[in-house]
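A.B. asks: Below: a set of structures, written as C-alpha cells.
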Structure 1
C-alpha cells in the first residue's frame with residue numbers, strides 16, 4: 001500500500017500542487033490544484049492510473065480538486081440466455097396483446113396469435129431500440145452494459161418494457177448525457193415512424209353509443225399535430241381508432257416522456273445531473289410536485305409518483321470525473337432531449353367519455 005501511495009503521488013506531482021492526502025471513504029485521496037490545463041491534467045492522470053489498474057475519481061471543492069483512486073472493476077460475463085428467453089416470451093405476450101386489441105381471442109385458434117404481429121413487431125422494435133440506444137452509447141463511452149432484458153406481462157400491451165444494466169461506472173458528465181439521451185432519442189424516432197405508418201392505416205369511428213363509456217387516449221403536442229396532419233377535420237362525436245402500429249407509437253411516446261422526467265436515475269435524471277449538477281435534486285423535487293398536481297387530471301400519476309419514491313428516488317451518484325466540462329455538442333443533445341420530453345408528454349393519457 002505504501003509503495004502504491006508513493007507511486008500515485010509521483011504521478012500527481014507532475015500535474016498538480018498537492019496540499020493534503022489521506023483516506024476518504026476507504027479510498028486513497030489527494031487534494032490540491034492543477035498546475036497545468038485541467039483537461040490535459042485529467043487525461044494524464046486517467047492514463048497513468050489505468051497502467052496501475054486504478055480508476056481516478058475527480059470532484060471539486062471550490063478551487064481545489066479532490067482525486068481519489070479505486071481499483072478497476074472486474075466485469076463478469078452476462079448470462080445472455082436470460083435475455084434471449086425473455087425476448088421470446090415477450091414476443092408471444094405482445095403477439096397476444098396485439099390480437100386482443102383487435103377483439104380476437106389470441107388462443108382460439110392458436111393461429112390468431114399471428115394477427116397480433118403488427119403491434120408486436122412495432123412495440124418490440126421501439127422498446128428494443130430504446131435500450132439498444134443506451135447499450136451502444138455505453139459501449140462508445142467504455143461503460144460495460146448488458147443487452148436488453150425484456151419484461152413480459154399479461155395485459156393489453158404485453159410488456160412492462162425493457163431495461164439494460166450498467167456493469168461499470170459512468171466516466172464523466174459527457175458520458176452521462178450520451179448514455180441517458182441515446183435511448184429516448186432512438187425510441188422517439190422509432191415511435192414517430194410507427195405513428196406515421198399507423199395513422200395512415202387508422203380509421204374514424206363514432207363514440208356516440210348511448211350511455212356506453214369509451215376510453216380515449218390522451219394527446220401530447222406531437223400526437224395531436226400528427227393526427228391533425230392525417231385527419232384535418234373530425235365530425236362531431238367521432239374519434240380516430242388507432243391502428244395497432246400507431247398505438248405502439250403512442251406507447252413509445254408515453255414511455256419516452258416517462259423516462260425523460262428529470263428525476264433521480266431516470267434517463268432525464270442523468271441528463272439533468274450532467275447539465276445542472278448542483279440543482280438536479282431541486283429540479284427533481286419540482287418535477288415530482290408537478291406530477292402530484294397533475295394527478296388531479298389523471299390519477300395514474302400517483303402510481304408513477306410512488307414508483308419514483310420507492311425505486312427511482314431523487315439522488316444521483318456522480319460520475320467518476322465530475323469536474324470536466326461538457327462539450328457543446330452534448331449540451332445541445334441534452335436540451336434536445338428535454339424538447340422531446342415537452343412534445344411527447346401526455347398529461348391525461350386515458351380519458352373516459
Structure 2
C-alpha cells in the first residue's frame with residue numbers, strides 16, 4: 001500500500017467503493033502466529049479523532065479511558081468446532097461444526113476433503129462418535145448436514161467439546177501453544193461461535209478490575225460469530241457484497257446502562273466489530289439503544305452514520321474484508337489508510353493473535369447527513 005501518512009480525511013470526502021481500495025500488502029511475517037505471553041502486553045495503536053496516531057500498550061488502556069466511560073463486550077464462547085475422524089476407507093476427514101440443529105443430534109458441517117465423502121458416508125471420531133453424511137446443507141454452500149450417533153448418556157454438544165479442537169484461523173500455522181488463549185476471559189454461556197471476538201482477547205480480569213476501580217464500567221452482549229464473518233468480499237464493488245446473518249442478544253438491562261452512560265456524558269466503546277454490528281442494529285435515530293434478540297445482516301460501509309458508539313477497540317483485519325470496510329467507514333478513508341500504514345511501518349502484529357487499535361470516532365461523524 002502506498003505511504004498515506006500525509007493524507008487527511010475531510011467531511012466532504014467520498015470513500016471509494018471499489019474493493020481494491022480496501023486491499024493492502026500484508027507480509028506473511030506480520031501475521032501473528034502465537035499469542036503474547038501476557039494478554040494485555042499487546043501493542044495498542046490509538047487513532048485520535050483528528051486521525052493522528054499514538055503508540056501505546058494495551059494494559060495502558062486504564063489511563064486512556066475516563067470515569068463514566070463504558071466498554072461493551074461480546075461474551076460469546078467459542079465452540080471446539082474442528083473434529084477429525086476416519087472414513088470407511090481409512091482416510092482422515094475433518095468435520096468443522098458450523099451450526100448445531102434444533103433436534104440435538106444433527107449439525108451443519110464443512111467437510112474436508114469433501115470430494116471423497118459422499119451422502120451416506122460414515123466418519124468415526126475417536127472410535128466412539130459416529131457421523132453420517134446425510135445431505136447438502138441448504139443456504140450453506142459446500143456444507144453438509146451430518147447425523148450423529150453419540151455415546152449413551154452424553155449429548156452432541158458435550159461430545160464436540162470433548163473431541164473437538166479450537167477452530168484457529170487457517171492463517172495460524174503454528175499451533176504449538178495453549179489454544180485456550182483463543183477464548184476471552186469473560187466468555188460466558190454455551191459454546192456457539194466458530195471464531196473468537198478477537199479484540200477481547202487482550203483483556204485480563206486484572207485489567208477489567210482496574211478499569212472498574214477507576215469508574216470505567218463494562219457490559220456484555222452476545223453475538224454468535226459464524227463463518228460468514230470471515231468470508232472475503234468477492235465483488236468488484238463493495239456495495240454489491242451481501243452480508244451474512246448472525247444471531248445476537250442485548251438485554252434490557254444492558255441497553256439501559258448504555259443509554260444512561262451516554263446521557264451522563266460517558267463514552268461508549270465497542271470492543272470488536274461484532275459489538276458494533278449489534279449496537280448499530282438496535283440504535284434509533286435519536287441514538288437510543290434498544291434491547292432485542294434476533295439476527296442482523298447489517299453491512300457497515302461508507303455512508304453509514306454511527307449513532308451508538310464513540311470508540312472502537314479492534315484488531316488489524318484481513319485485506320479486502322468487510323471488517324476493514326467497517327473500520328474505514330468509522331475513521332474515514334484517508335485516516336484508515338494512515339492508521340494501517342502506521343501499523344505496518346511500526347512493526348505491529350496483525351490478525352487474530354495480533355495487536356489492537358483504539359479508534360475514536362471523528363468529530364465530523366456527529367454531523368454526517370443520513
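A.B. asks: If distance in nm of label points 7 Å out along Cα→Cβ at positions 82 and 138 is computed to be 1.2, which of 1, 2 is the source?
C.D. replies: 1
A.B. asks: A follow-up question, please. Output the label of whichever structure in 1, 2 has the greatest value of Cα Rg over 2.2 N^0.38 Å.
C.D. replies: 1
A.B. asks: Continuing with the same structure: Suppose distance in nm of label points 7 Å out along Cα→Cβ at positions 50 and 314 works out to 3.8; of 1, 2, which structure was it derived from?
C.D. replies: 1
A.B. asks: Quick check on the output: 17 is relative contact order in percent (Cα under 8 Å, 6 or more apart), derived from one of 1, 2. Which one produced it?
C.D. replies: Derived from 1, not from the others.
A.B. asks: Further question on the same structure: Which structure, out of 1, 2, was distance in nm of label points 7 Å out along Cα→Cβ at positions 18 and 130 derived from, given a value of 4.8?
C.D. replies: The read-out comes from structure 1.
A.B. asks: Same structure, new question: I have -16500 for helix-only ellipticity at 222 nm (-39500 (n - 2.57) for each DSSP H run of 4 or more, over all residues; to 500), calculated from one of the structures 1, 2. Which structure is it?
C.D. replies: 1
A.B. asks: One of 1, 2 was used to compute distance in nm of label points 7 Å out along Cα→Cβ at positions 90 and 322, and the result was 3.2. Which label is that?
C.D. replies: 1
A.B. asks: To test your reading of the models, identify which of 1, 2 gives 27.5 for mean count of other Cβ atoms within 10 Å over residues 266-273 when calculated.
C.D. replies: Label of the originating structure: 1.
Just so you know, all these numbers are worked out from the coordinates, no wet-lab data involved. Note that the coordinates shown come from a computational prediction; the quantities given were computed from them, not determined experimentally. Cβ atoms are built from the backbone, for glycine too; each structure is taken alone.
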